[in-house]
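Engineer: Below you'll find the structures, each written out as structure tokens.
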Structure 1
Amino acid sequence: MMYYSSTLFQIVGFDNPIAVGTIVTATNWIFTFASIFLIDKVGRRRLLLWTMWGMPVFLPLAAGVFTKIPIDRETLELTDDKVGWPAIVVLVSMILFVASYAAGLGCVPWQANEFLPMEVRAMGTMMINMCNWGPNIIVSSTFLSMMRGISPSGTFGFYAALSFLGFVFVFFCYPEAAGMTLEEIRVVFEHGFGVRYAEEWRKQRKFGNITHGANETGKEVV
């Protein structure tokens, strides 16, 4: 959506869509920069949970407002020059969506190679890059076609549903690995997705019951 922000704001009737799109770009930069300082202090999982909830909230807001904007689905042009408040709501929802994305999902996945042992880290890093950029290419190449095919509201609703599924996945399947050694991370995934185990590990470490390199029995992991 960053690629088409100016196009979106032109569709909803802003006179200077490039300048308005710059606001969204600046939001992306600011919150990405902030996440660099927060990711180690807050933790990967917590940062995702604190930010990703906004994506399936603000996208449906934009989807709903698009129903109030008179747009020709074939040309994606306004059929009425007077749009008013819906254009402002779309702008605000896009700013909040981008802030939610940039602070969490835009940054944390690039740290996922910390889950990988050294013997497969190179291959795993390549796969992580493919999983990051592959969907990016798909979205950027199909976004306008979807806008015409299922309407702007349908397109934003579709991505809102995907965002919600992503939040659910993180909640149930993404463990917190910050501060763990590779040996400790390996033990985490011996307990399914390891979300509860990782939380319990962190509690025990906080109270001094375990140290680096020790598993739940207190023995060194080889």
Structure 2
Amino acid sequence: MKLVVFDLDGTLTDSAEGIKNSIKSALESGDLPIPTNDILNLFIGPPIVDSFKEHCHMDDTEAHIYYQAFRKRYVSIGKFENKVYQDIPYVLSTLRKKNYILAVATAKPEEQAREILEHFQLASYFHVIKGANYNTSIIRKDGILHAALEASYQLLPSNCNYTVQYMVGDRMYDMHAAKEYDCKGIGVLYGYGTLEELKKANATYLCDTPLDVLDVILENDYT
């Protein structure tokens, strides 16, 4: 089995506009200062509640209040202030044709992730889509990746073992999860993480574009 798990925000789609506009709207509702653009970029990837705590110095109660304000705008408007990165459909279709199992593991709520992937006509490329599930407390990237891997393994015949698995993402959380679950981490530099962040997180590969991601995977395909 050849398996590739993709992050969503900053990897498959450029979701910055919708996320940042919704964060600003939430903070403005409480007359709170708006962080710099560089800080707003750090909200993209990890759970929004955690980002409010870290970057706006909120306690848990405040963070959840502002998360609900964020979510109110994001669910209705922000999730579609978004665009697919160039060449992503080609990358996904090529991997499918070469018999890779494709999955998504995102810190976004799973229902939202599915809606976004369907809206941009990407959902059909994926065998598995996993996101944050607050009912089961699976909200961190390592737990979400684990869920995506387990669901992918269920697609295999009983006598088949995986041969290689990748985690493609733009933030350190993706690379840390990859290491924990024995995936080769492909860090993408076109998203919201920095070169320094991805190097420090020990990404196995670093890629400037989606086509570079495809090249790395196919160059290491010895089947």
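No lab work stands behind these numbers, since they all come straight from the coordinates. From a predicted model like this one, the values you see are computed outputs, not experimental measurements. Cβ atoms are built from the backbone, for glycine too; each structure is taken alone.
Engineer: Which one of 1, 2 has helix-only ellipticity at 222 nm (-39500 (n - 2.57) for each DSSP H run of 4 or more, over all residues; to 500), as calculated from the coordinates, equal to -22000? Don't jump to the answer; show the numbers that get you there.
Structural biologist: Details: 1: -22000; 2: -13500.
Structure 1 accounts for this read-out.
Engineer: On FRET efficiency 1/(1 + (r/R0)^6) of positions 20 and 180 (r between Cβ atoms, R0 = 25 Å, to 0.05), which of the structures labelled 1, 2 is highest?
Structural biologist: Top value of FRET efficiency 1/(1 + (r/R0)^6) of positions 20 and 180 (r between Cβ atoms, R0 = 25 Å, to 0.05) goes to structure 2.
Engineer: When distance in nm of label points 7 Å out along Cα→Cβ at positions 52 and 84 is calculated for each of the structures 1, 2, which structure yields the highest value?
Structural biologist: Of structures 1, 2, the maximum of distance in nm of label points 7 Å out along Cα→Cβ at positions 52 and 84 occurs in 1.
Engineer: Please compute distance in nm of label points 7 Å out along Cα→Cβ at positions 68 and 196 for structures 1, 2 and give me the label with the greatest value.
Structural biologist: 1
Engineer: Now, a different point. Could you tell me which structure in 1, 2 was used to calculate P(r) over Cα pairs in 5 Å bins from 0, in percent as 1, 7, 12, 16, 16, 13, 10, 8, 6, 5, 3, 2, 1, 0, 0?
Structural biologist: Value 1, 7, 12, 16, 16, 13, 10, 8, 6, 5, 3, 2, 1, 0, 0 for P(r) over Cα pairs in 5 Å bins from 0, in percent corresponds to 1 out of 1, 2.
Engineer: Distance in nm of label points 7 Å out along Cα→Cβ at positions 92 and 108 was computed and gave 2.7; which structure, 1, 2, did it come from? Let's see the in-between values first.
Structural biologist: Values: 1: 2.7; 2: 1.0.
Corresponding structure: 1.
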